[in-house]
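Values quoted throughout were computed directly from the atomic coordinates according to the rules given, and no laboratory measurement underlies them. Note that the coordinates shown come from a computational prediction; the quantities given were computed from them, not determined experimentally. Cβ atoms are built from the backbone, for glycine too; each structure is taken alone.
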Structure P
């Protein structure tokens, strides 16, 4: 009989998780008991304070972690080895929390819609019903979106830090379930929003089922859900290889769905278009960072010894994702759908870096590791896409946001500042020099080329050329096409959305001109703890 060993919980190293989860629970209490007139301010202040506090905790932990002789972070395995607080985890936590702060600012914006938020006053009220109209006219809006956002952030923090399959599944679900709800809470176009939420939920449930089936098969192979134990079983070839390969493929379905890779990208355009734009911005930035972090940890730590088995699959997925995302984006006449397929293409670009050499020890001095390149790309893309969707929320008419591309014609004359900022973000996505997008693509393509994945790099370059076409197409419409009807109308935001756009633009410019500090920080993150 085996005695139960009480796990050691390292509370200090888990402080960011605990702070975010505690604030999310406190937000539920505020929503239930605080006076309705005070909820909005209380929820916004509470969410921002919790995220900033968690970010400070990440910095403190980063200063306290053990380091290798070469200066790379080491970290610890907490809660009985189920959560890895290492260099990559801290880097991803920092990026997610900064993006979440910007996301809260977008959620809190009320100036664009005449004093009300982008979210439904009462989520349970039928679209167009008297109860919904009464909620808006009497100021009875619910503010449950802020606790939901905080629970989603908690899942985003747990997901890439998970060091066993069961914890990773918990992180996946805690991340996903609040987003399913948030996608269906748009104040305008409620039916489209609810349709998006339903599609996201149903397809997400299927992907979670595949992930769980993969967990069962990998457990049958290794006899453990711990990543280190799985890696040892793979290294020593102790089990049935068929169970391993099938389980690896099923686990990949769940993770590739979350990052929007082909052939699991079908949800992306519908959900990005139907969800409230603040949710789309937060989801496009934060979910991709968290899901890629989990994907990297699973394949580099648990399946790192079996690279020859999963790398061909990733070659194919990366190539298909870049091609499909770039080609389908050309056919879109809706700005949000175009950005959705652009997100699919960028997923393929990031997967290109995934194919490089992970260990810094195997590289020549000055070369970038695959992990370093992917972490840098995730950070830069998060700021770009967050700023781009924030600008989408500014172009409006009497019916709300206007996302049809022909309605954006002449935006450069109507609002030169807004058009210039959006054009800058589009050029960054296209990978134009002096933007962070150029450095990010250069990094991932370089590491893939150094690892011998030159066919993927060639496809990536061709996809980038195709992508540049539809980015320039939008810029042409804004500056050179004649306006349709009265032309586009821009509602200038409050300081909340303006801060988010300024943060995204500043990060995109600075990381394009001076990428060294962030690249060095990603390099100091070292490798995943095994």
Structure Q
């Protein structure tokens, strides 16, 4: 029985099926893994055997990154995916925290390391002819170690939407399990082509992309996500499967629709955090199956949509997943909805998503005991996500724990308000967050990106038509922008919006009368 990626890739060493496609070049699995074995041999020869063999990879979504991931698996050491959007001290801190002995970097990202304190890590330019010569002359691979299922094959950083990114160890067995599960769900084979446009330094790109391809021997297309290039890529490579996280579906849907959009090879899309509307529209427009789930980067809480999933719900949790009050460490009350579908018992029903069984696949953040202790309290894993659960076990997200709002003495959460604003057909992206009230508590602010223009009057009419929207949940301020700040994993960076306060950014700002319903533009920049 295969329990590790090391074992799995060894079964593909003589496979002449296509493994990687990039531009006009292809690699068979035999060629791809021969290059990976050579890199592993070279890395092991350079490493200090007395230190943990952690190798940083600042390579983006490239064939070189896929080679380094396979090399780490075959070589029995840990590859640390470095976020290519990090800069300066934050980038250096990630590399030091991961205890990288060396950092593999391509020409595109090499300047990012200039002048940084990397804690003694050697910088190795993979585009340098000397490095290519070293691979060509590498000795046959003798692995650093024969790994077990719980040994980490990769170290991946969290998205950093609510704080500094934290390093999560991704185990060999978890990669094998995730890959096999999705291959079975979508009936994928070696004839499929996996479009890998989500960052390979993040859990979604690895668990829902790379792990899937290596599980079934499908071809991989590593690339940087681009909404405008998306459909051309799918057609060019004849891609049949894609993964996503955050807002890619919405960004693609924002591109002009063409009558032949459904004429493509894509069969399945799997990911996290798409809205119900975007799931439906994407599936219809591109004639494919879309399955959305919820999962933490730590692999400790998993929620899956099932048949019969009600509007607004993200699905049902795996065993052990529940909703708890953090202060009393007790399970929250079952959600009760009024005649309009609005949550009627917010304070009793909304709490934090937890795994009562313990850590799940989480083995703690590397070199960050304080953050690990914050996640693991009272023998349970606390996700930092707010949610509520109905009598049938369907779970509804309410936002992050930082998304609590106290408006005129009433508790509110961002998630339900965002779902309501998404009903407005002109809205493409939306983020709801708290800004300080001029007297006490909070005011609700919304940042939106629109498909097409909306007048303040139409926005007022739309809000008034929503029977499940509390009057206190009407945004006091609305900023309208061409784009919103996002993480490398396509998640809206709310903390950046919060730091900007009540401003329009580079767009338009509307304000609602303090005790009324009328909106007016107060700033244009």
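The value 10 for relative contact order in percent (Cα under 8 Å, 6 or more apart) was derived from one model only; which of P, Q is it?
It must be structure Q, since only it matches.
Given a computed value of -7500 for helix-only ellipticity at 222 nm (-39500 (n - 2.57) for each DSSP H run of 4 or more, over all residues; to 500), which structure among P, Q does it belong to?
Q
Given a value of 22.4, 79 for Rg and Dmax of the Cα atoms in Å, point me to the structure among P, Q it was derived from.
Working through the options, I get structure P.
Quick check for you: by mean count of other Cβ atoms within 10 Å over residues 93-100, which of P, Q is greatest?
For this comparison of mean count of other Cβ atoms within 10 Å over residues 93-100, the top structure is P.
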